[in-house]
1. Looking just at Cα Rg over 2.2 N^0.38 Å, for residues 102-205 alone, which of the labels 1, 2 belongs to the structure with the highest value?
2. Identify which of structures 1, 2 gives the largest calculated value of FRET efficiency 1/(1 + (r/R0)^6) of positions 174 and 302 (r between Cβ atoms, R0 = 35 Å, to 0.05).
3. Kindly point out which one of 1, 2 the value 39 was derived from, the read-out being percent of Cα pairs over 31 Å apart.
4. Which structure, out of 1, 2, was volume of the Cα convex hull per residue in Å³, for residues 46-93 alone derived from, given a value of 89?
5. I have 13 for relative contact order in percent (Cα under 8 Å, 6 or more apart), calculated from one of the structures 1, 2. Which structure is it?
Structure 1
Amino acid sequence: MPEDLSPVVPKGPLSPLGDTPSLAMGSVTDLAAPADMWDRIRRGLDMPDIDGRLVDGRIKWYVSRPDYIQRMSERAGRYMFYIVEELERRHLPTELALLPFIESAFNPGAVSRTKAVGIWQFMPRTGKSFDLRQNSFRDERQDIVASTNAALDYLESLHTQFGDWHLALAAYNWGQGNVRRAIARNKRAKKPTGYLHLRMPAETRLYIPKLQAVEQIIRNPGAYGLTLPVIPNHPYFEVVNITLPVIPNHPYFEVVNIDSDIDVALVAKLAGIEESAFRALNPALRQPVILANGTPQILLPWDNASEFKLRLAAYNDQLATWTAWIVRRSETPAKIAKRVGMNEKELRKVNNIPPRMIVRKGSTLLIRKKKGSGKDVSARVADNARLALTPQFSKLKIRVKRGDTLSGIARRYRARVSSIMKWNNLKNPRHLRAGQTLIVRVR
């Protein structure tokens, strides 16, 4: 472990162009385009460092796990160009591009124990406050473009509120209310109010050290005996540990407009890519169909986007084989499948309905679309789709024995006393008689 952890590339504010450090009057510098994304990130590093054993401990942790760094970097390669472009456009420090390493290891499918989702790990409530839609058909907390824009909006607002990036990041992890209260406690006690002086949970205490550790490694990987996987500024590459030729700045994906409902499998086919590659760029989509009124834009690899648009224009068959259907009364999946002309197993699978469940009235299900039907799902349905389920019970008739009590019967059949009273129209739980017949519902 080296003693000197100072950066190889000096930190400094971004120029108005956003891709090179600011130049002093009369200075001379190399204005060559960055060779890869790591180089580009280094040029925009601008946050103050913190010193101490916490950072050293995190560096040792990452350095001892080169395979983990490799996997994270491979995933980051799909999304990093867009994130850095957006940071540079907003004149924000490029350390923020490394935050998904800490939040989710750049896994768009990451779900925390507290139900935070996506590479930026948005909680349901916070996601809704930034207009990230969450329903049966899509979860925009996993949408790379939408969630990145929301995360940077949130981080900018936190920085404006606290005036300090370390406090802003602590608020992103711990909650702005918690940080405000911690600052208020220190003010009352006449103590400093910086990040290192606040009382906070261990996870938040290690949050900045983790980020700084990743930053230190990226600034000077050779100092730690590492070779970073190359992430060129170009959409077509394989992540390898060798030096690749310098490739001009180029986005990995293109945003493509969707005008009509269309199957995911058909999009992948027309674009000339595997469906898994499509879903890696569009992880917010939960279903086998894209609803144009809910998801009017998708992401495709840059060159494949042009191929897709050309083939789509020449395609004359039905685009979507799925549509949405509103359940008008609570029913079993078997009855619904018969009603809509589908196999029950397929209906359960596509809508993720577990066994022994009844689908409640008002739920939105995905069903097979009739051949020749050109009607798209409406925006109201696409944006408000929900699936409500209730356990399916079997009715049992039981005969009350001498000495039986309603509470004892409820325990025996794992039911509530109030439920048994409702099922049998009983007014008083003590009014039971031997030989009486009761209806009990069990799962």
Structure 2
Amino acid sequence: MARDTMDDTRIYGKETLIDYLAEGCKPANEWRIGTEHEKFPFYTDGNRPVSYGGDKGIRTLLESMQAILGWEAIFDEGNIIGLVEPTGQGAISLEPGGQFELSGAPLSTVHQTCREVNAHLAQVHQIAEPLGIGFLGLGASPAWTLAEIPAMPKSRYKIMADYMPKVGSNGLDMMYKTSTIQVNLDFSSETDMRRKMQFSMKLQPVATALFASSPFTEGKPNGFLSWRSEIWRDTDNNRAGILPFVFSPQFGFADYVEWALDIPMYFVLRDGHYHNATDVTFRQFMNGALKDRVPDSHPIISDWINHLSTLFPEVRLKQFLEMRGSDGGPWRRICALPAYWVGLLYDEEALAETEALVQDWTAAEVQEMRDRVPTLALKTPFRNTTLTELARETLKIARKGLKNRRRLNNMGNDETLFLDSLEEIVVGGKTEAEKMLSEYHSIWGSSVEPAFFEYAY
């Protein structure tokens, strides 16, 4: 999320919150694809993390990008912390440890998404190279300790950093050491939302396996193929992971609201100041719990929007659905993630085949997959098969869905071309993490430093 929202429409009851989510419904011809990806900036001299300040820091990087793009700067306590396209068509933001994130515009095709990614990475490279800065595309920082990673000057992250150790063992690692690729997709109705959220929640472990690329921590193998996925298992279990209630046949907007109401808040934003609210749930906030601590303490829609952005299930519901299970990765993988989910969820024939594949999976089975996939990735067992075979089947369905969409580029190619890098993984039987581990133990000479060259954008 690029910046915290300000919408001062007052909230008078739960129905307002339900209606807010329902307002996301839109007809199929208006469905869009919003792709987000994070990457680690590093100084090419020594592969060190990039500081915020200084002539060659992240502040300078953002200021230079603003000059090229003409986007509006986002400030927090006087510090530039991001950029936003003036009409809302995209944003650049900072994650807690300086991870540089592009939140892409809502686009019609994966071709457009990939052009957007290519343009962004070219712009970043143009500005960063003279500063001696490179960008690493992996699911977790392979080398740095928490002490080495500079904190970005964002008020909400200070609140999160203080709160995380109280609710889990891995929250700071999540904040400072991980990176992801995410795609945001639309729905036409509550029923369509239910189907897409249920199917994608069940298949999120398959995506985690396909995109696994975080096998190193602080310079050594960490015992996982997706360490990023593993640390989410004990970051803040109240607000993260698989949500069993989503699998109910009656699941709807109201159920998600009921869950979200009882999750502790992080903050309330008033007049540019972040008020710590980690001891209060949103329901308590609506009942007046902050009336003596926060000016203008009546809840407003922006409070709800900001609260929704601090919930971290494997699939997150806002006025669209966010697929959150995948590690960051190499350039081609950024375009592969939206292709995978659009193929599965944006064509009715493919959606019906996806439903047939997953409809009898239980919450307990999905949770077991989720628990094992960080270590085993595609070798994770499921019933009488493995995630390798499930990945193969889902890619077949996604290919059909993309073919049915018939969204062609100027060369006459449809969107299926973006699945090629994932099909290579399934055919070869090795995730990106396994390839890296093999190289670490051979040509890399038990060092992670070559990753900063081989996986740099």
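The numbers here are math on the coordinates, done by the rules we state, and not lab data. All figures in this text were calculated on a predicted structure; none of them were measured in a lab. Cβ atoms are built from the backbone, for glycine too; each structure is taken alone.
1. 2
2. 2
3. Derived from 2, not from the others.
4. 2
5. Corresponding structure: 1.
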